[in-house]
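A short reminder: the numbers here are calculations on the coordinates, not readings from a lab. Just so it is clear, the structure is predicted and the values come from calculations on it, not from any experiment. Cβ atoms are built from the backbone, for glycine too; each structure is taken alone.
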Structure P
Amino acid sequence: MARYFMELAYNGKNFHGWQVQPNAITVQEVLDDCMSKILGENIHVVGCGRTDTGVHASYFVAHFESEKEAIDEALFCHKLNRFLSKDIVIYSLSRVDDDTHSRFSAISRTYEYRLVTVKNPFLQDLAYQSHTDLDFEAMNKAAGLLFNYKDFTSFSKLHTDVKTNNCKIAEAQWELKNDCWIFTIKADRFLRNMVRAIVGTLLAIGRGKMTLEEFCGVIEAKNRGKAGTSAPAQALFLVDVSYPDDLFKRKL
């Protein structure tokens, strides 16, 4: 068996997230089905993480194993892109060592949450519109406080099967780019629903409904019920996944 990495992207609007689940269309299920038909064998694709229903990935990495020791990258990507719906695109295929894992070999992941303060018909499905004024300076001060913590239980979906809720955040900030406010957050790992819960709580800061001291209290409480409502999914993008340089070199 040979192991391969794929680089891809997808619009999550029409999917119930990445991971296969009963009675719902997911990105993983679609890829498994299409690739199994193209390669003529049973293929199971393993993703670098799990995105929730409606969440997008402008950059995503997955791996799979095949009985074929050599696959023509250009031909494979061409066939798969023609076979897949317009919601998914495959960028590249690379042969990797058998112990290289798209999820466990990753050293960091980066998400972006996109927010607009005025109506924009071209971003309505890809950004969240706030109908109230926001104090982005205060929101950035709160984002900076995230670096002081490692246990983010308060921002995690309940009843998950992870062994720890500790994460090391390397970047967290709001920036205005082309009339769109973008919250970029980078960490070694993320909990289920973590980014949307953080954004929802930062929005409470921006609307003057929570102080910086109260924000710290939310984190320290280690209680999801203390945090803000999760921000809508359609504005969240996984934008980067990093690996050791000698393990997997991106071709984009």
Structure Q
Amino acid sequence: MARTPLIAGNWKMHKTVSEAVALARAVAAAADKRSDREVMIAPPATALSAVSGAVRGSRLILAGQNVAWEKKGAFTGEIAPAMLSDCGCAMAIIGHSERRHIFGEDNAMINRRIKGAMAHGLIPILCVGETLDEREADQTMTVLEKQVRRGLAGINIVAGDKLLLAYEPVWAIGTGRTASSAQAQEVHGHIRDLLAQLFEKGIAAEIRILYGGSVKPDNAAELMARPDVDGALVGGAALEAESFAGIINF
């Protein structure tokens, strides 16, 4: 099945409002030249509204870097789904390894975030991945199965475009190390098999699975050539327009 590639940039805790607007405009210009793929950026929350206005009318998709599960309330520091939608976001990254390993978010919390996003019309990008110790202990597939099953517990989707996953081996994020395209395909294929068990096989075939972990212009094409790699979740290389455009144009 042909799945439209998605190149997604996670800006993490980078860029002031003016810097974000300038970068977003440059990325939008690159995205608008490619009708055969989608491009998403996730600026910091402080810049979302300004970026949304700056790229209005372009093909660029906006996302939040995280999202709460409640509509509103006493949740200091959290961002409600409606707040992201109000800023022009269509998607939300959930369960990024930094949220799991630095801030202690577990599968149960990630599951609540996914449900909250979907209940309010946002498309979640569920991030999963193993640490170096887990890979060296041959626990990769066990860890991923737990993250996928618990992260998607109690969730039912009727169309594959309502959910994305991103495989991000923790040992490859920001380290310069990248999973080989064969390693990425093996894991992505396993994740798709898990999705076929959770949902209908046809829906699993529609769900896009991104690869994240030191993706750069010089390795993007090889990764994207694999049948179950449907795009990239890019960190450092998404912070400069030229390098990110190189990945967009893989």
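Things worth noting here:
- Structure from which 2.0 was derived, distance in nm of label points 7 Å out along Cα→Cβ at positions 51 and 75, options P, Q: Q
- Value -7000, calculated as helix-only ellipticity at 222 nm (-39500 (n - 2.57) for each DSSP H run of 4 or more, over all residues; to 500), assigned to which of P, Q: P
- Test item: log10 I(q)/I(0) by the Debye sum over Cα atoms at q = 0.25 Å⁻¹, for residues 27-98 alone calculated as -1.13, pick one of P, Q: Q
- Across the set P, Q, relative contact order in percent (Cα under 8 Å, 6 or more apart) reaches its highest value in structure P.
- Looking across P, Q, the calculation of P(r) over Cα pairs in 5 Å bins from 0, in percent that yields 1, 7, 15, 19, 21, 18, 12, 6, 1, 0 traces back to Q.
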